[in-house]
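The following blocks contain the structures, represented as structure tokens.
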Structure 1
Amino acid sequence: MTDLPRIYLSPPHLSGQEIIYLQQALANNWITTAGPNLNAFEQELCNFTGAKYAVALNSGTAAIHLALRLLGVQAGDEVICPSFSFVASSNPILYQGAIPVFIDCEPNTWNMCPVALEKAIQERMQQGKKPKAIILVHVYGMPARLTELMAIANHYQIPIIEDAAEALGATYQGQPLGTFGAIGIFSFNGNKIITTSGGGALVTNQAAYAEKALLLATQAKDSAPHYQHSELGYNYRMSNILAGIGLGQLGVLKERVEKRRQNYGFYKEAFANLPAIKLLPEMPGSYSNRWLTTILLSPEQPINPEVLRLALKKENIEARPLWKPLHLQPLFANYPHYGEPVAEALFKQGLCLPSGSALTTIDLTRIVNIIFDQFKT
């Protein structure tokens, strides 16, 4: 094991401005789930994304759960979601007692396949089970094929929850991701492109959705001088303290995106003459935030992703396999799945490389050299 410093996959990267907002919150005693930082953070999210309304929450998972509630998803309803994603994209479907219908990805963006999506909708409708909603994910910050996917959703009049947890700062045809669906969600977990420690947000252009989301996120308290509740609510609101961290982070979001894209560019150039490694390019009209740089290894050569992961681990560097498809997870083994086994192939052949915005050229060179060493004959 090396004595060199640890390189993490995607650690937090503070701007230094966060402490100002935190000190203000502490000095003014705004430390719970109300206060000026919270209001300002929501407004700045709207300013950055162009969404009319934002509700800051304690996680992206909470945002998806509330989005399902807003769209009326109930027990027994079916909700379409991608298989190639983190489990938080689909867990809230189970929270509602609903049924996830998994759609595999396509190879150009690694996001939901439009062909498989339409086939799934048609087959579910033939069985009298029209899906209540579609959860669309932009995996690793790469925009999905929104033109086709939105056209299908609109044709069948199924609302989209746009899971942009990994995609803040990315755009499609110039429009920020998270603002295409009826409801968009973001995550500010510690490993995301900006962080509030833990946290998330729901964005929408519909005032009724924003008002109801805020009500549900604060235990659904009725308008009364006493505590009265007519429906089920949750303790999902972000605190004013964490929103202060978010304000300090939003101020450097564009810089963080640019640095992550530079990381991708470094890896791309470094591996340009190594045919065994491929990186995912952007489709026309897409601008990825490159939250994580990922590689695919050719299955025809003996070096597999686990060999590289362990070689990096030995040198105190964190790397991670791509998402294991959700339809192959024990939790979801009995739910419907549509599409070709693209996600399964990606899981077997892919690896996430360190992508933090504080990486130096020395760090990146160290990573690349270890990978090259594995391919030396």
Structure 2
Amino acid sequence: MKIEEFALERYQSLYENRVSCNLSESGVEPLSLQELLTPAELQALVQRSLGYPQTNGIDELRAAVASMYSGATADNVLITSGSAESNFIAMWSLLEPGDEVVLMLPNYMQVWGIARAQGAKIRDWKLRESHAWSPDLDELDTLVNARTKIIALCNPNNPTGAVLREAELKRIAAVADRVGAVLYADEVYRGAERNGVITPTCHGLARQTIVVGGLSKAYGLPGLRIGWLVGPADFIANAWHHHDYTTIAAAMPSQLAALGALREENRKRLLDRTRKLINANVPLIEGFVARHGEQFNLVSPQAGAMAFLRYKARINSTEMAELARKRHDILIVAGDCYGMDGYLRIGIGGTHEHLVEGLGRLSRLVAEIA
């Protein structure tokens, strides 16, 4: 299997720890273990032996994840080392050469890269900026056919922050059922909605639905590297076989910490914190766009910790990101990473002060380019 460079992750990996102002982050300000767990939970964590955990996820954690999806049991859950491993395992276990994947774009581009490496054909289903980044549901009918193996969504969306309504999700599920496709839903930003109304999950909407979740984005815990797949028991069993060839198991300390994060009262506290951070920062990015008049366009995100800006300067997005890094020691994500030149992704989930500093530096770059 020959795999293409994952441009987004490669660019961030090279520079995110080498700049003084990182606005490439797609999640919120991370928590420490001390902020996450009770003293009793911390004590239990440090006393736990570091042997191999149950490789598909400790029973208690799989049960905790299952409780968030109506009708699911622990047999419907596989715990992975981050949602990135979930995506890899799912695509690896589902796709064969010649299959087709209808992929909502823009999107976190990992599924795009893995599917292509598996020999699948990607059919682009593009969100429309002119319609607040909503999809054309009639277009979906023209993209599917007998070879469609997967219809892949990212909801809430990375990088636009758009959210599909329940009626839209049901219509998409009906299309998947009509052609016998898997409805594959990346829901890692579920719980990071600005209005506090949690996006309906796709779980159970189509006959074959697979949901990806994790603690990195909405929960502010990327360092735990805990993700999960939720789907039919036979798919989960097959995905577990594939998991044996990758990381074997997510780390025991991370699984125990994740169990603490998903305690109902803790889960609510973490998601409330995320919404508070995002809602405090959205006015900053909106003010930045307003101050620069016609140079930027922003459809304000409904969820997630990113803003996806279209700019009008006649400069390639990667070149613009490189100028920001080299001249002003700030890291932003070029639209090129999504195959969308003319856009920039700005992380808005950090501290208020950090975003103020970063947008100030970006303003100086904009003035230089102008």
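Numerical summary
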| item | result |
| --- | --- |
| Of the structures 1, 2, the one that 4.2 was derived from, the read-out being distance in nm of label points 7 Å out along Cα→Cβ at positions 2 and 298 | 2 |
| Per distance in nm of label points 7 Å out along Cα→Cβ at positions 250 and 306, the highest-valued of structures 1, 2 | 1 |
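Readers should treat all values here as calculations from the given coordinates under stated rules, not as data from a laboratory. Computed from a prediction, not measured in an experiment: that's the story for all the values here. Cβ atoms are built from the backbone, for glycine too; each structure is taken alone.
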